[in-house]
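Next up: the structures, one after another.
What follows draws every value from the coordinates through simple rules; no lab data is involved. Computed from a prediction, not measured in an experiment: that's the story for all the values here. Cβ atoms are built from the backbone, for glycine too; each structure is taken alone.
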Structure P
Amino acid sequence: MPTILQAQGVTKRFGGLTAVDKVDFTIEEGSIISLIGPNGAGKTTFFNCITGYYTPEEGSIQFQGVPTVGLKMHQITKLGIARTFQNIRLFGNMTALENVMVGQDPTMKAGVIGAVMKNKNTRQEEERVTTRGQELMKFTGLRGKENTLAKNLAYGDQRRLEIARALGTNPKLLLLDEPTAGMNPQESLSMVDFIRKLRQEMNLTILLIEHHMRVVMTISERVTVLDFGVKIAEGSPQQVQQNPRVREAYLGTSEMHI
């Protein structure tokens, strides 16, 4: 499979702390890959480097051959990278549909003048965005909840809504930060099925941070393990599960049930 994202020697420091240390990382197009490690391992920091929230001090990142280090977040989004967050970041006082419509902002062309004047092109674009939002609500299992305030949705629905909003940017690579956090076992299995559906029906490549090892072992084609910002293992779920360095990193925690 062709490579969709390649990171080489990525390093991110905060003062004297090196949160990500010379990490090499490759994502093949169409794959589902998990990034795991104990708390504080640097997983979300690495996500933030990919999406432009942080600029690494060293190393390079290329998305479909385009260098992304130094680009703004909205520029990287337009290239085709979208993400969700460990802590849900929805607009609570907006409806579910409005949240999804906001997610489509990078695809919109109407400027300030068009928005004020409400010309024909602007109205057509608003119709397109509304229709697309309704389609994404249906796809994510939220049909019928378009007018519900985001803050009033059940927790699992909020997770799906955040994914629907990310899909509004028309991504090629979707980064999911702990998509099953706070879910019971049945909800987690449902999310696993949904992630597979994203890959199959949306033709997405998916990278996820996940603490639930049953989810990781079930869904991942490759697993990369960070510990104190360093990549300590990479391979199939079975290979990583049996790796002594991975077991040592998780020793004494309840995070890795192996």
Structure Q
Amino acid sequence: MKQKRTTREILKAQRVIGSFKYQPKEAEKGYTGEILKVDLSGPSFSIIPVTDEMKDVFVGGRGFDLLMTWKEVKENTKWDSPENPICISSGPLGGTTTFPGAGESAVTSISPATSRVADSTTGGHFGPLLKFAGFDGLVLVGRREDDLLVVIDGKEGQVSLMESPLLPTNTHLVTQVLADMYSESEDDKRHISTVSAGMGADHSWIGCLNFSWWDWRRRTMRVRQAGRGGIGTVFRRKGLKAVMVKAPRTGPVWSISEPEPC
């Protein structure tokens, strides 16, 4: 039986191999006007501006993921090519994080199962929290052989790419571990969401992506699946264990209390 790693051990084994400072922008009329691009191979980081034409064509931002995919792929791009992107976007409101799993995201990549573009939507809170952290979308390209963790910290205004060899791979573990590692309190976990694929994606061409959220009713991290068509397999082939976003405090802390007896 494998020994359970402590948070201290996981953090000690992590090594930052690239970072990017930015000034988070607040959304105006639903848009922050910026999409984050992370090239794992470099590593390098860049900002893709959201134009007025993009807003007019893709009303509400749903479709930014498809547009970013078309801009990245080439004539001979295959599902396991480094330039095959994983693109994630959300609508102008990003759904809502008030109710568990209600926030919506769209994710796009070339599918290993069909060799065509796969487009899928999901709940979870990654899309809305990404927007609260300053970005209308995320583009992941490149590939490394490392066990990679991407952390988008909207509270500190920093994106970090790390080697994290001791971080769990399977979703039910990595979501809880990262929430514990990067939250300041239990209620702070509502500002954290993780994308992961799990070890099953290492052995299948139809691996899914899992988007997490903090269920404040059940007091635990939960997940929704997206990236059907094998986008989870693309995620793992790129060397990624997880992508985590932490947003600044965005609103009141919601809770459930029993009514007082009459």
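Given 24, 22, 12 as the derived value for semi-axes √(5λ) of the Cα gyration tensor in Å, for residues 63-158 alone, which of the supplied structures P, Q does it correspond to? If you can, show how the numbers build up before the last one.
On the way: P: 24, 22, 12; Q: 25, 16, 12.
Answer for the origin of the read-out: P.
Work out mean count of other Cβ atoms within 10 Å over residues 71-78 for each of structures P, Q, then name the structure with the largest result. The partial results should precede the final answer.
Values: P: 15.6; Q: 12.0.
Top value of mean count of other Cβ atoms within 10 Å over residues 71-78, among P, Q, belongs to structure P.
Quick check for you: by mean count of other Cβ atoms within 10 Å over residues 47-54, which of P, Q is greatest?
On the way: P: 20.5; Q: 13.8.
Between P, Q, the highest calculated value is found for P.
Among the shown structures P, Q, from which was the value -11500 of helix-only ellipticity at 222 nm (-39500 (n - 2.57) for each DSSP H run of 4 or more, over all residues; to 500) calculated?
Details: P: -11500; Q: -5000.
Here the read-out was taken from P.
Which structure, out of P, Q, was Rg/Rh (Cα atoms, Kirkwood Rh) derived from, given a value of 0.99?
Only structure P yields this read-out.
To which of P, Q does the computed value 41, 34, 29 (Cα extents along the principal axes in Å, for residues 87-238 alone) belong? Numbers along the way, then the final one.
Details: P: 58, 29, 29; Q: 41, 34, 29.
The value was obtained from structure Q.
Comparing P, Q, where is relative contact order in percent (Cα under 8 Å, 6 or more apart) highest?
On the way: P: 26; Q: 22.
By relative contact order in percent (Cα under 8 Å, 6 or more apart), the leading structure of P, Q is P.
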